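Nothing in this text is a laboratory measurement; each read-out follows from the coordinates by a stated rule. All of these numbers come straight from a predicted model, not from anything done at the bench. Cβ atoms are built from the backbone, for glycine too; each structure is taken alone.
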Structure P
Amino acid sequence: MSFKFSLPPELENRVRQHVESGRYSPASEVSSEALRLFETYQGVHAANLASLKADIAQGVAEIEAGRVRELDMNGIKQRGRATLATRRPA
């Protein structure tokens, strides 16, 4: 299968530089490598999104089960300050 596509001058120059570096022989190898990397990126992105959705679902389940309570920020600060007060300066 053969595809033909055009690139903006900046990308065309970058492809040319990669070929001239000797790492790639025909320009099609540059586009093939770019597509492989893009697919890898999409896979990582999809996995991150799936993980985020699972975390959200778990959080919603925790809320629905009544295992979540509102944070007492003042209490947290007070406990932190009390802990710091018991430490000796370095």
Structure Q
Amino acid sequence: MTEVRHNESAHRFEAGEPAHPAHLDYRLREGIVDMIHTEVPAEYQGQGLAGKLAAAALNWTRESGRKVIPSCSFVKGYLGKHPEYSDLL
């Protein structure tokens, strides 16, 4: 199972090889996490990494008491399939 890491200094969640990870990037605003981009390199496709990154980022958003803006189309679609995160919108 691939571990998801929170790279706070780069404002992103990562999984896979550190030199070339799958990642979900975000921007912080006052009380808001704007999830702006998810990228999964070809070698990681089909492993569910984008969903794992989204879940980790959304759980962190909830734990930090913030709300989310799903600017990333993948995160927007993920939220549509996972109503348990609707309180973050």
Check: If we compute mean count of other Cβ atoms within 10 Å over residues 34-41 for structures P, Q, which one ends up with the highest value?
Finding: Q
Item checked: Comparison of P, Q by mean count of other Cβ atoms within 10 Å over residues 10-17 - largest value held by -> Q
Check: Here helix-only ellipticity at 222 nm (-39500 (n - 2.57) for each DSSP H run of 4 or more, over all residues; to 500) was calculated and came to -24500; which of the structures P, Q was it taken from?
Finding: P
Margin query: If P(r) over Cα pairs in 10 Å bins from 0, in percent is calculated from each of P, Q, which structure is the one that comes out at 18, 56, 24, 2?
Written below: Q
Note to self: Looking just at FRET efficiency 1/(1 + (r/R0)^6) of positions 2 and 58 (r between Cβ atoms, R0 = 35 Å, to 0.05), which of the labels P, Q belongs to the structure with the highest value?
What the structure shows: Q
